[in-house]
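Please find the structures below.
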Structure I
Amino acid sequence: MPKDSFEQNLVKYGEMLNLIRNEMAKIVVGQNLVIDAMLRGIIANSHILVEGVPGIGKTLLIRTLAKIMGCEFKRIQFTPDLLPSDIMGISTYEKERGFYVLKGPIFANFVLADEINRAPPKVQSALLEGMQEKQVTIGRETFELPNPFFVMATQNPIENLGTFPLPEAQIDRFMFKVNVVYPNVDEEQMILKQNITINKFESYNIKPLMNPEKILDLQEAAKKIFLHEKIEKYIVSIVDATRNPAKYDVKLGKYLEWGASPRATLGIFIGAKAEALMDGKNFVTPFHVKKVITDVLRHRITINYEGQTEGITTENVIDEILSKVPIP
């Protein structure tokens, strides 16, 4: 694609993303940073873990985004008695048809795994093959999942009763972990006026502005964003600082139990490209890297027991790392 044509497409993509944001605003109040993180995740072809207290609008946000994206959407309400077959599907038999497969709700473009930490580990791990390989195995057959395919999971951070911690292997499959925060006073007043509790979702007339083909086009465009070797070294150094904090004089490093895996490096790489595309740039800057670092790393580094007792968070460590690793 000629340079001028690509830059023209960047303008077109920017206009498209603004239309999506405006459509989201019909029903979702505030949460601009979260919405941008979700859009970035879609462009980066990644799965997203959304965390926030109950009643803050996590499910509504994902449901609205799926509608605007014009893709097939399925919601799975995770419960302690859920079985892997409830997600993947089953192989069954009828006399007239013989053996055949009933596909589960994972066969959709957007899969909302609501309250994912309420299901037992064997059910959570049932998602792993689909999230990583974009395929699932039912009986003796393997089936490709639709393209694009996203798992957007929600979890409640304040309730432990009846919940199961996500396996580390599954947490690592989510490229981004996004925190949904409380609205401010003005936003909460707007929530009263747009009250989703007394109005039906359909009454907001949310329009599909995208389709699977347009999403795939965005994803391909993000891959073409230029990322200089100096930025590559910057990304690698940030991840290295989570493993060898003393090397970068990171004082809070003594509270780190585990650093980030190479999958984190890849997540920052493609996430920064997606951020650059959203910013209308055809190249990645350190600013774009910094914008995605926290969402990529907050669930991939582990605070030790001493740090937990002193109230140290992964965000505290990430902030110090960003202040210590030299910017190219």
Structure II
Amino acid sequence: MRGLNLIPSDINLSFISRRVLFFVFSALLVISSIGLYVSKGLQYGIDFKGGILIEIRTTDGPANIKDMRSNLSTLKLGEIGLQEFGATDEVLIRIQAQEGGEEAQQAAISKVKDALGNGVEYRRTEFVGPKISDELFWDGIYAVGAAIFAILVYIWFRFEWQFGMGAVVALVHDVISTIGIFSLLGLEFNLTTVAAILTIAGYSINDTVVVYDRVRENLRRYKSLPLPELLNNSINETLSRTVMTSVTTLLALLALYILGGEVLRGFSFAMIWGIVIGTYSSICLAVPALLYMKIERRAGGPDEEAAAKQAP
């Protein structure tokens, strides 16, 4: 019984010949992402900019966010954001950090509770100070940078330095484009998003390693085959596996995005985008980049010699 294949096993698409198109598209994507970050910035969550986070549930039916916003806006606490948090009776309230230390934060929370009155169940109250939020921001940057460096070292030792550079090019592309899409759509960027970026890096490098393994195998087997043809064959030979893995992962993430509620929406969206862009970069960037890395080749692979002896 044959298994399900979304891509025929004998497919032969031309990826390497279109590498310039892929490189131009990726360069525009990265430049646009950087431009969006510089001009528009990111909508940082409480984790990175500090503030008060209150999760409530109304006990007398669906929450009237319009009335809540109107009541809280009279408290003069600065920026206040309200949004449904999964169900219609659950609301997440974000308030900017107050000047005056912990006492000022507690006073702000008391004002909010008084303004909301009865009929409200407080499920969670958190405060992140400016110093802690700044530390979390830099810790997130260090985590992403350390992950990329560790992946470079791993690929370098497992394959060669050329493969490591190709993998890092794809990873940096994935990270920057993810930041760009969050800036474009105005989605909240918090520690959960950083966790998603690290997960994206791991998923992307897994796809890249699968293709690189086939490239290395073919380099040993066909040592006189032109490198562009060898790389293209390697991509096509692993394409079915790559697409099947990506599609099955996307199905789970789509369910998480639709049914997981507001808490997981940012994480699942980042993961969905990361799976798509990571699959693209593994195929269209990481492998074609090897053409410019001066991989050493030796003539006379064993399979080619056997084929030459059998030829009439």
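Taken together, the values in this text are just the output of simple stated rules run on the coordinates, not laboratory data. Worth saying up front: this structure is predicted, and the values here are computed from it rather than measured. Cβ atoms are built from the backbone, for glycine too; each structure is taken alone.
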Candidates I, II; relative contact order in percent (Cα under 8 Å, 6 or more apart) computed = 22; producing structure is I
For which of the structures I, II does the calculation of mean count of other Cβ atoms within 10 Å over residues 23-30 return 14.4? II
One of I, II was used to calculate Kirkwood radius over Cα pairs in Å, yielding 21.1; that structure is I
Computing helix-only ellipticity at 222 nm (-39500 (n - 2.57) for each DSSP H run of 4 or more, over all residues; to 500) gives -13000 for which of I, II? I
Computing FRET efficiency 1/(1 + (r/R0)^6) of positions 207 and 247 (r between Cβ atoms, R0 = 30 Å, to 0.05) gives 0.05 for which of I, II? I
Which entry (I, II) yields the derived value 14.4 for mean count of other Cβ atoms within 10 Å over residues 55-62: II
Comparing volume of the Cα convex hull per residue in Å³, for residues 119-230 alone across I, II, which structure shows the greatest value? I
Can you spot which of I, II the value 6.8 was calculated from, given it is distance in nm of label points 7 Å out along Cα→Cβ at positions 95 and 255? I
Read-out distance in nm of label points 7 Å out along Cα→Cβ at positions 271 and 295, computed value 3.2, structure in I, II: II
